[in-house]
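Below you'll find the structures, each written out as C-alpha cells.
Where a number appears in this text, it was derived from the coordinates with a stated rule and is not lab data. If you're wondering where the values come from, they're calculated on a predicted model, not measured in any experiment. Cβ atoms are built from the backbone, for glycine too; each structure is taken alone.
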Structure 1
Amino acid sequence: MIMRLLFLFLAPFLNPVYSYAQSRSINFEHGSISQALSKADSANKLVFIDCYTVWCGPCKAMAAHVFTQDSVADFFNSQFINVKMDMEKGEGISMKDKYHVEAYPTYLLLNGAGKLMYRFVGGMTSDSFMAKIRKGMNPSNKVAIINERYDAGERSKELLREYIQIKMDGREVSVGIKMCNEYFDMLTPEERILPENWFLFGENKYSMYLSELHSRTFNYLADHWRDFAKVQGKAVVESKLRHMYLKIAGYTLRGWYFKNAHNEVFPYSKKEFDNYRRQIGRTELEDKKQLITLIMIAQAAGEKDTVRVSALLAKNIGGFSAENQRIGFDYISMIRNPRSTTIPHYQEVLDAIIQSNKNQNLVRTARSYKK
C-alpha cells in the first residue's frame, strides 16, 4: 500500500509527458504586414514570417510540434516580431509575389524596411530550425550579403554562381531559372564545361530545376557530352544522360512529360523526340540501342498509339537491362485497368518481364497483374 501511494505521488515527476510538458507557443501578430514592420523598426528587431498554406502538411507539423516548444517560443517571442501569413489569402498573395515564395513552408526574416535578410524552407526538427534562424540573424549571413551585392549591380560570374544557388536553396525557382539562363548566355563554350559550372548541367540537388526535361542545359550537355566528359569524367556524364533518357521515356508514358511543375504545357513534338534519338546515337553509351528503343516507345506514347507502345515493349523489354526495365512500371501505370485490359500485346509484355527475371520488383508487379 505504501509503495502504491509513493508511486502515485512520484508519477508526475517520472513520466516524460509531465516532465517535459510544453505550454507556450510563438505569438503571431494579427495586424497588417506594414504594422509588423513598423513595430519591428521601432523595437530594432527583425520580422519573422511563416509563409504557409492551409493544405501544406509540413506547415501544419511545424505549427503543431516546433512552434509550440517552450524554448522555441520563448526565443522567437523575445527576438522577433512574428507574423503568420497564408500565401493564398489577403496580404499573403502580394507577399508571395514580392518575395517569390514558391514552396511551403517558407520562412522569411525581414528588417523594419521590409528588406529580406534571410530565408529558408521546409519542415524540420526544432534543432535544425533554431540553427538556421540563428544563422539568419547574423547580418553578414550569406543570403543577405549575396543579395546585397547583386542589388548593388555586381554581375561577376563568381557572384552569379552563388546567387543562382542561393535562389534555388530558398526555392525562388523562377528567379533561379531566369538567372541560370542569363548566366549560361554569358559563358563561353570553354567556360561552360568548367567544374564550377557543372551544377548547371549535372545530377545534383539543383538538377530538377536547372537541367531537367525541356531545359536548354540538358540539351547542351547531350550535344557536347564529349567536352564535359574530358572534365567531369565519362562515367559521370554518361550516368546523367542515361538517367535523363530513361526519365523522358517514363514521363512520356505517364503523361508527365507534357506538363511541368509550373503547369506549363508542352505539346508532343516528333522533331523533339527525333532529336533525342540522334543525341543518343552520337554517344558511346553501352546501352544506347536500348535507349533509342525507349525513345521510340515514348514517341508512340506521345502519339497516343498504345498498341504500338505495347508491341515495342513486348518485343524488347525482356532484353533490357534491369535499370531500363523500369519502363515497365510506367507502362503498367499507363494502362488504366490492367486486370481487364484488352490491349493487344499487354499480356506479352508481362510475360517478357517475368521470363527475363532481371528486375525483381518489376517481376513481382507484373505477376500481380497477370490474368
Structure 2
Amino acid sequence: MKIVISGFYGLGNTGDEAILDAMIDNLRESLDDPDITVFSLSPEQTASKHNVKSIYRGWRHDLWGKIKALLKADLLLSGGGGLLQDTTPTRIIGGPLPYYLLIVFLAKLCGTKVMFFSQGIGPVKTPYGKRLMKIFGNMADFITVRDAHSKDSLKKLGVKRPDSVVTSDIVFAYQGREDTVAYDSLGLSGDEHLVGVSVRPWLGQTSYQREMAKLLDRLVEEKGITPVFVPMEGEHDAEVSREIISRMAFGEKTLLLNSDYSPNQYLQFIGECDMLIGMRLHSLIFAVLAGVPFVGVSYDKKVESLAKRVEMWDYSCKLEQFSAVEMYESVVQVYDERDQLREVVERKRVKLRRKALENIELMKDRFV
C-alpha cells in the first residue's frame, strides 16, 4: 500500500515528530510492507531517520514531486496534530489551515483517497478559514479526530461528509524505548525530586512567565523540588524557559534540558519526574505515557480537553487564569498525592492507547 503523510514534520517540534514516529511505527506493524512518503520541511533528515521517501513540503519547491507522489499513492493521511486551525501565526496567512487543505485538494485532483488522521480541529475563527473548511473538509473520505471538541468543531464548520470518529492522539500509541541520555546529561545525584516544566511562547504574552517563576520559587523553597524545563520545540521553548529562570530567586537550583533531544529521550526523562507542569499538549501526553500526574496550563482548548479526559483538569487552569497564588495549592496537591494519581493516569493511558490504535484499525477497515 502506498501512503503519503502530510503534517507539520521536519520543523523540530517534538510533539509533531512524536506523531510521525508513532504513525510510521504502527503503520509498519499493522500493514504488509507499506510504501510511505512524508512531506517534510527537512526531507533528507526525515528520509534518513525513518527509512521512508520524503519530499519538501512547501509550495515553492518540488510541487511536481508532490503531485507525482500523490498520483502514485493509494491514500493521503493528513495529520495527525492540530493542523486545521487559523490561530497560530504564519508569514502569509493566519494559521496553517490553507496549506493542509490545499494538499487535500491536490490529492483529490490526483484521484487519491484522503483520511484526516487523528486530527485536532480548530480554532477556526476567520470567515476565510471557515469557508475553506466547509469546502475542502467535506472532500475527505474518512475522518478521525483526537477529541470530542474536534468533532464538535467539524460539525459547527459544516464538515458533515463523512461523519468523524473520536479516537485519541496517535502519540498515545508511541513505542518508547529505554534511553537515559537526557537524564544523565544533568549530572543528578538521584536524590532530587524532579518536577518537569514545559512552557512555550504564546502570542506575545509574558505575564505567565512571571507567575511561573514565582510558583517554582515557592515550590523549591517549601517543597524542596528541582524544576527541570523540557523544551518541546527547540530554541522557541528554551528561550522562554531561560527567561523564567532569570526571573527566579532560585534560578541556580533550576535546570534546563538541551533543546535537541529526540521525542523518545524527552519522554523517558519525563518518566523520571514526580510530576509535570505543562503548556505543550504533547508534554502532557508524554506524562500520561509515562504514568506521571500533571498540572496543565491551557493556552488552547486541546490542552483542556486532554486534562479533562485524564481527570487532571481539576488541578489545571486556563492560561489567562494562571497565577502563582491560585495554582500553588493545586500543584502541591498533585505533588503530595502523586502515587495515587499515578494510578489514575495509568488507567487512562491504557484506554487512550487503545483509542489511538483505532486510528490504524479504522484506516485498514476502510482503505486496505
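Please compute distance in nm of label points 7 Å out along Cα→Cβ at positions 54 and 110 for structures 1, 2 and give me the label with the greatest value.
Comparing 1, 2 by distance in nm of label points 7 Å out along Cα→Cβ at positions 54 and 110, the maximum is at 1.
Identify the structure, out of 1, 2, from whose coordinates helix-only ellipticity at 222 nm (-39500 (n - 2.57) for each DSSP H run of 4 or more, over all residues; to 500) was calculated to give -14500.
This figure was derived from 2.
Upon calculation of distance in nm of label points 7 Å out along Cα→Cβ at positions 102 and 150 from the atomic coordinates, which of the structures 1, 2 produces 2.3?
Source structure: 2.
Matching task: 20.9 is the computed value of Kirkwood radius over Cα pairs in Å. Pick the structure from 1, 2.
2
Comparing Cα Rg over 2.2 N^0.38 Å, for residues 78-229 alone across structures 1, 2, which is largest?
Comparing 1, 2, the top value of Cα Rg over 2.2 N^0.38 Å, for residues 78-229 alone belongs to 2.
Could you tell me which structure in 1, 2 was used to calculate FRET efficiency 1/(1 + (r/R0)^6) of positions 46 and 278 (r between Cβ atoms, R0 = 41 Å, to 0.05) as 0.15?
1
One of 1, 2 was used to compute relative contact order in percent (Cα under 8 Å, 6 or more apart), and the result was 15. Which label is that?
Here the read-out was taken from 2.
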